[in-house]
Each structure stands twice: as structure tokens, then as C-alpha cells.
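Presented below are the structures under discussion, each in the form of C-alpha cells.
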Structure P
Amino acid sequence: MTEGYNNKTLLIESQYFPPISFYKTLIEVNILKIERYEHYQKVSFRNRCYVAGPNGTILLSVPLAKGKNQRTIMKDVRISNQENWQALHWKTLTSAYRRSPWFEYFENELEELYTRRFDFLLDWNMACLQWANQVLGISPEISLTDRFEKTYDPATGVLDRRDHLQPGQPAPDGAPVYAQVFGERTGFFPNLSILDLLFCEGKRAIELLT
């Protein structure tokens, strides 16, 4: 654990089943604050995550009611439920991870999550975060921001990591390496969604994050 991090509050944007690097930082703090008063930003982990498939990485993207170019406050961003995107995402996860060691162990709970309707992206992301935290066995104190602040004084103890993680960035140093379902065919894909690590390593996932 990085010295002093456990006394800080991690501030980050809301994300859809965040990448592994997010959890590498999260396990080092006791308090997590989710930004909800920023404007939605496209091409981010706010409404997308990446998993491993037989031909490469697969993008799972939550459709939004006003499209990806909207400038709506994050707490007000609505999901477009005109198409059954949850069923499509679940079908993709089932196809990609049915052969993984731990998929069957998590299947019932996760399938139930994917059958619950959500109208707001923030609510969906929070449900995904809480599920993953429970499975990992971590329980940080979680809260939502009550206003937007562009910057935070480090003296306040806030570790501001908003927009620190972006799709397409190289994997950070120390990212765990493990056996992926299609790894022998595709090679290893680092820093995918936490779902990939959980399906492949299960209870050992938390050890690989430390």
C-alpha cells in the first residue's frame, strides 16, 4: 500500500465496471467519492468497459438517451432503454466467459443485475461498483459529490483521479498478469474491466490487486 493513501479520499468519475487499474488504487484508500456534478464526457469509461473475446477486446457500451455528444450533468444522464442493451451485454459476457473458471460461480447474481432496469447511468454504474466491491471483499466508504469543484487542494486529503483513466491508454506499471480465457490465441490484454479478472481469478483477484 502506498504510504499515506489509506488516509485519503479517492475522487473519481462514475464508471461502468471499471478497469483493473481503478481497483489497484481503490484498495489503497478507505473512502471513495464519486463525481456526479461534472458534465458527461464521451469516449470514457463512464458508459463503457472492455472485456476479452476470442478475436480481441470487446467494447460494451451503454446507450444514452441523448447520445454520446450530450453535455448533461452526470447525475442526469439517462440510459436509452429502447433496445435491450443489457441482454446484449449479458449475451456477450456469457459467450466470452462461459469457459472461464469462475463465471458459473458469479453467474446467477450477475445475471440478475443485468435484468434490472435502470433509467440513469449513474445508478447503473453504482450498482456495478457495489457488486464488484462485494465480490472482491472490499468495503470502502462511498459517497457522491454534492457540488462540482474543478480542483482540490491536496491538503484536504482528496486524491483527485477524475479522468485519470482513459480508454486506449497503456496499462500502468504493476498491472496484474493472469491467465485469460483466450490468452493462448490472442495474447494477454492488460487492464480490462474488473469483470475479466473476477471471471478468470475469482477469490484470488484481490491478491493480484495488492
Structure Q
Amino acid sequence: MSPRRASVNEELRRRSRERLLQATVELVNERGYEATTLADIAHRAGAARGLISYYFPGKRQLLQSAVHRLMHRRLAAALAREPLPGGPEAGQETLARAIDAVVGMAQSHPTLMRTHMAGILQQEGFVRCEEQQRLAALLRGAMEAYGSTDPDADYPLLRALLMGTVVAVLLPGAPMPLPRLRAELFSRYGLRWEHGVPPGEEPPGGTRELRARSGAY
């Protein structure tokens, strides 16, 4: 029996890694971070426990990669949603979709995102994995589509604003409503409330107020 080709082995490794990332998202969503063990993740993924150590230094790094993968997939789907952005406001629609996709995860995956944000503030810090790089490329591309003349400076600022918004939505004991925070972000970038996926027909304070502040009037 001839040995498998290198391309086949690479595809098998990619699928195994993907299963581990997906299992991590599912289990942390269901049980929380502390109650999820690496053995649980390996079992859910149908993989050997040692395979996790092959790909990831530890559970915290595995979680960050898993969340970045989910965010990347969610953002990619939002940007590819029909009808595709077009016309003179294509750049604004692209950026609005990017904002809504990322900050919306605070509501759709609160446990996962609260754990993720807490982990970033731990000693291990921010993990620059391949999933994070894919996410960064899409967000940077959204800034370029928006018309940024300096995406290398504007992308990190956008990332910081998105992270701050997610934290504000999830802050225990003093959360802020997502519509209010979305309105502030959209005002900063001159986006209309109707762009993206608005959480209601009008922003806090009314459409006229937001449009006036964003320069649409």
C-alpha cells in the first residue's frame, strides 16, 4: 500500500484542527471555560488528547483561535450576503456589516465572548494565530473598502473600538445596550442606521439625530 500524498496528510491535519476549534466553541458555550477540559474538547472532536498539544500551547490559546475562527466565519458570511454592497455607498455598507458582525457576537455568544475578552487581558495576552490573521485581513479590507487612506492606522483603531463595544455590552453589573453603542460607532464613521443589520427601525434618539450627527443631513 503506497503512502498517502503530502497533500492528503495536510488536509487531514486541517480537518482535525477545525474539529478541535469547533468543539471548543460548542463546549465553552454550553459549560463555560472552567468546566471545559482539554479531554472534553478532544472527545467532542473525535481526536486524541495529544493532538491538541500538537497544535496549541494550551487551552487559553485554543480558545482564542476558536473564537477568532468563529468571528472570521461570521464576518465573511456577512460581507458575502446578498445583495452584495454596490453603488456609491458600497464602502459604508461593507464597514457597517463588519461592525454588526463583530459586535453582534456579544449578544449571540455572550459566554464565549466574555471568556474570550477576559482571556485577552490575562498574562498570555493577545494570540496572533492564523485565524486571527484571517479576521484581521477582512477587517482591514473593510476599512479599505470604506475609503481609508491609512488602513494600517485605521484598522487597529477599528479593532479597539469593536473590542471596547463588546466589553461594554458584556460588562457584569453595568452593561450598555447594543443599539446605543452601535449608534455611536455608526456616527463616528458617518454610517446610516439602515446600513448593515440594524437592531430596530430607528436608533436611540431617532433617525434624524443620528443622521445629523453623522453628516447625512
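Every number here is computed from the coordinates shown, using simple stated rules; none is lab data. Given the structure is predicted, the values throughout are model-derived calculations rather than measurements. Cβ atoms are built from the backbone, for glycine too; each structure is taken alone.
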Out of P, Q, which structure matches 3.8 when distance in nm of label points 7 Å out along Cα→Cβ at positions 80 and 104 is calculated? P
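Give the label, chosen from P, Q, of the structure having the highest value of distance in nm of label points 7 Å out along Cα→Cβ at positions 48 and 200. Could the numbers behind the result be given before it?
Details: P: 2.1; Q: 5.4.
Ranking P, Q on distance in nm of label points 7 Å out along Cα→Cβ at positions 48 and 200, first place is Q.
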Can you spot which of P, Q the value -8500 was calculated from, given it is helix-only ellipticity at 222 nm (-39500 (n - 2.57) for each DSSP H run of 4 or more, over all residues; to 500)? P
Answer label among P, Q for the case where P(r) over Cα pairs in 5 Å bins from 0, in percent, calculated from the coordinates, equals 1, 7, 13, 17, 18, 14, 11, 9, 5, 3, 2, 1, 0, 0, 0: Q
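Compute distance in nm of label points 7 Å out along Cα→Cβ at positions 128 and 160 for each of P, Q and report the one that scores greatest.
The maximum falls on structure P.
If you work out relative contact order in percent (Cα under 8 Å, 6 or more apart) for P, Q, which one comes out largest?
Going through P, Q one by one, relative contact order in percent (Cα under 8 Å, 6 or more apart) peaks for structure P.
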Out of P, Q, which structure matches 0.60 when FRET efficiency 1/(1 + (r/R0)^6) of positions 64 and 88 (r between Cβ atoms, R0 = 41 Å, to 0.05) is calculated? Q
From the coordinates of one of P, Q, mean count of other Cβ atoms within 10 Å over residues 8-15 came out at 11.2; that one is structure Q
